[in-house]
Structure P
Amino acid sequence: MQNDLIHEIQLDIDYLDFEDAVSLVSIPYYVHETIETGKISNFMGSNSNLQAVAIVDNDMVVKGMFTRQQLLKLLSRPHGEALIQRRPITHFNTEKLVNFHSHDKIMDISKTLAQEIRESTSSKYFIVVDESNRFQGIFSSNDILAYMHDKVEEQSKEILASIQYAQFIQSAILPSKDLFQSFFQDYFIYWEPKDIVGGDFYWFHESEEHILLAVIDCTGHGVPGAFMTMISNAILNRIVEHINHEDPATIIQNLNQLVQETLKHGQGENLSHDGLEIGLCVIPKNKNHLVFSGSKFILIYSKDQEIVEIKGDKQSVGYQSSKLDYQYTNHVINLSGNEIFYLSSDGYFSQMGENMKRQIGRKPIVHTLKHFSERALNEQQKKLQNILKEYQGNESQRDDITIIGFRI
């Protein structure tokens, strides 16, 4: 576009820092302060893409700016076209200048201009100058918005990539299906975090004489919940390897104490309120009985089409309010080989429905156990999922969901 009227500044892009103001420049054009306004008017009229030019002196020091918006305002006045002829452009240089130095950081500029951009109904233009106030270019409010959009999109991608990698790490702590297949006649694992990662996980441990199976619901969901699952998993492994691997109530009591110790509850000004709920089953390898202990968990099982619900203790685990010396309760169930067990966090029960504005509750699990107990457990899982999907409709998932179904 460069000619006798309009000049274009050339920037050395090899030295650009793309976090600096100069990288926002989208209009590199300037005119001398002595140019007649009418000539600029004619040039802008035949070049619709030209939205603004800087006004400079012989040393390239910025004296002002002239925009298409100014021109249209002048032309709309009575005798506007005649008014602008032969008068130097500085005569109409009433635009309030907002200059930024070439190395000002874009993030700082965006904060400075945030309110002005929000309140503006049209694009605003800003001049970039060097340390001597010499012209470096012009950028618009749209350029800032485009930069911020790209920045947010880039950061979102980075965050998403981190969370997806966190999903890989969280999945790595979950027991393999081979462990379930080696011990149970049949089983299903219904694990569906609300977000990419979650606060629910399931846990399996094999000792010389026992199998231990747990479902754990940690505080929160998403990334905070996932951090709690890593802590809880590590503590459970420590307990069964070094303290106790046979008594579920004792294991949960130790878990309560060690989670509080790890999270430094009760120490100084630590005001975090994190903990967990757990349902834990211990089964000897001769499979003649099952011992269940729980913290705000319910074990549901069917035997000869009779549905039995065993409620764990109301005492939570690991919270500041959880009693350190609390002794959880063991429940012993003698096994005949016909039982099917469901161990579930409350995520399924608490799901709200699109049409029925209340929680779905435990009825679907009881119904499935009662009427489909002869079906394969993977079919029972599909039944539970279909019931929830139909009930939920377009309502968003409320919490992490974990249900382990197993036949011993």
Structure Q
Amino acid sequence: MTASTSKAAAAVLADVPGHLPDLEDVYRDLHAHPELSGRETRTAALVAGRLRQWGFTVYEHLGGTGVAGVLTGGDGPSVLLRADMDALPVREETGLPYASTVTDPPVMHACGHDAHVACLLGAARLLAARPDRWRGTLTVAFQPAEETGTGAQAMVDGGLYDRVPVPDVVLGQHVLPMPAGTVALRSGPVLSAADSLRITLHGRGGHGSRPQSTVDPVVLAAMTVVRLQGVVAREVDPAETAVLTVGSLQAGTRENVIPDRAVLGLSLRTYSAATRARVLAAVERIVRAECAASGSPKDPEFESLGSFPLTVNDSAATARLEPAFRDHFGDALVPLPPQAASEDFSVLATSVGAPAVYWGVGCTDPETWHAAQRADRIDQDIPVNHSPHFSPVPGPTLATGTQAMAVAALAWLA
């Protein structure tokens, strides 16, 4: 971090304590009123209204409910900060006084996107209040539909870069189950690519008492699931990382009826294009071979339910950001292990050939975390993203996330 960046950060962030109560109010309001992917109308209106108050030029309805705000501070780099807005179809079980009020059907901010929105609003307000401390163009993008993997591309296709400047760098963050107050960063692959598949296996149905006259798709599915477990263990280089999960197996309606089909739902996570291609090819090879071995009367059917791109932190951009974070956060900056989760953040960068950096922000009460760590019970006692018990501790999470967004922007703008 240069001396000028350090001074700019100190000046811009001086108002964080004063703004924190309002940020917490915004966060609790968003948490109590979650909206599913593509339906983030209330959140988008709140965001747009606040950005206008702070002098941003605001563009709405980008890719549906997406919002972007632009603030120009003279000649200089162009930086885009991004937050996602959507929630999940999860019934909240936190017991918080500001728990979701959307219960039929249930919707919950179980992934922390409410915190992302609040933090980016906080950073936008701080930077707008001190235009004397930076030069360039700041774009803040509030993205819909991250959970479905469609929101970033929808914003691009909806004319995002026809309205806002093409950025020199795209920056984003995600709350993670780590001690609140920490920030985690790494260079290179940070989030896996993801593929979701539906595979239909065909059999020949009949009476449960006459299996000899059938081709049992339940047995076929069971053998296929077992065989697929060897893909990562025996076909992926141990130095590579991959995950293959069969998350659903659906077949039959009664115990004495052999059905005529079984349907598998697969989730694949990989960290390189080569590994992704190898795993997908292995899945198809194994499924087809098991169908042939069972005498399946029809070829299996493969349907892609969606995919997420690999998220890779640009090495030069990460090298520029890391000293700024180190100067501001000190020992609270920690290494970020590669995450098996996936998301579409990188589309906002790759669509225009810009570098990107994505980091983690701790959101777990530090005392709770360290108690679980001492007991060797982190996996059992610390709720993770997408859990109905996921509940970031607001104060330190929002303060740290807001500071991280502002410091990251200033690494280019100051």
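Every number here is computed from the coordinates shown, using simple stated rules; none is lab data. Keep in mind it's a predicted model, so treat the numbers as computed, not measured. Cβ atoms are built from the backbone, for glycine too; each structure is taken alone.
One of P, Q was used to calculate mean count of other Cβ atoms within 10 Å over residues 145-152, giving 23.1; which?
Details: P: 13.1; Q: 23.1.
It was calculated from structure Q.
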For structures P, Q, which has the highest computed value of relative contact order in percent (Cα under 8 Å, 6 or more apart)? Q
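Ranked by distance in nm of label points 7 Å out along Cα→Cβ at positions 89 and 369, which of P, Q sits at the highest value? Write out the running numbers ahead of the final one.
Values: P: 8.2; Q: 3.3.
Top value of distance in nm of label points 7 Å out along Cα→Cβ at positions 89 and 369, among P, Q, belongs to structure P.
For which of the structures P, Q does the calculation of FRET efficiency 1/(1 + (r/R0)^6) of positions 129 and 353 (r between Cβ atoms, R0 = 30 Å, to 0.05) return 0.00?
Attributed to the structure labelled P.
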When mean projected area of the Cα convex hull in nm² is calculated, the result is 30.4; to which of the structures P, Q does this value belong? P
The value 31, 11, 9 for semi-axes √(5λ) of the Cα gyration tensor in Å, for residues 209-288 alone was derived from one model only; which of P, Q is it? Q
